[in-house]
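As structure tokens, here come the structures.
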Structure I
Amino acid sequence: MTNCIFCKIINKDVPTNFLYEDELVIAFKDIRPLAPVHVLVIPKRHIESVKDLKDGDEKLAGRIVMVAKKMAEQLRIADSGYKLLWRVGDDGGQEVPHIHVHLLGGAKLSENIRPV
């Protein structure tokens, strides 16, 4: 998708400091953090939303979760706890039409995500 900001980041058309990269996914800090630690984990393959996952995408979805877990460990928030947030569609608050998970932590988080 040519206008997708995440595809541009993946293709390195938009400079971004990757915290993690493998053949399936990348991870980087969110530019508008909602918590002291706010990392996005996204697949390199363009998929608009969770609702667009197909049978056979289990490995990719699992990799996203496992990379988020690894990032929580690397960023030293695993023991205190963190949230993984998937936003799906307009009503779910999805702003970028490219599947991604938010890793949020580094503080006690309220139900509405913001630190308490």
Structure II
Amino acid sequence: MSLLQALVLFSAVSFLMYGFRSLTTEAMKKEFERYGLAKFRILTGSLEMIGAVGLIIGLFFHPLLIIAASGLSLLMLLGFGTRLVIKDPFLQCLPSFIFLLVNGYILYLSLIHA
């Protein structure tokens, strides 16, 4: 398995789980209320799951990998920014920043191999 494939699988599984939790759990409903983004919870969870599926399919259809990695990078940039705005502690900001880097690197690798 290549580094790109491993990163894609890691990110895709993570976003499938997080997106599903965003859509189904009371804890995530409360988190989105805390962010001041309750009206975007369903959209965000759906986009995360769509992005995850896009990453997996993108391993076989390269243009979709670029689109999915771009979209997830943007979501994580916005998520990281949101956490900074609401002044979350560093450790709570870290996951969104790490997933921004992971998906940014997936995007980079997919562009240089285009």
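Derivation of every value follows stated rules applied to the coordinates shown; laboratory data play no part. Quick caveat, the model's predicted, so the values are computed rather than measured. Cβ atoms are built from the backbone, for glycine too; each structure is taken alone.
General observations
- Source structure of the calculated read-out (mean count of other Cβ atoms within 10 Å over residues 18-25, 16.5) within I, II: II.
- For FRET efficiency 1/(1 + (r/R0)^6) of positions 26 and 106 (r between Cβ atoms, R0 = 35 Å, to 0.05) computed as 0.95, the structure of I, II it came from: I
- Answer label among I, II for the case where helix-only ellipticity at 222 nm (-39500 (n - 2.57) for each DSSP H run of 4 or more, over all residues; to 500), calculated from the coordinates, equals -6000: I
- Comparison of I, II by FRET efficiency 1/(1 + (r/R0)^6) of positions 58 and 82 (r between Cβ atoms, R0 = 25 Å, to 0.05) - largest value held by: I
- Structure responsible for 91, with volume of the Cα convex hull per residue in Å³ calculated and labels I, II on offer: II
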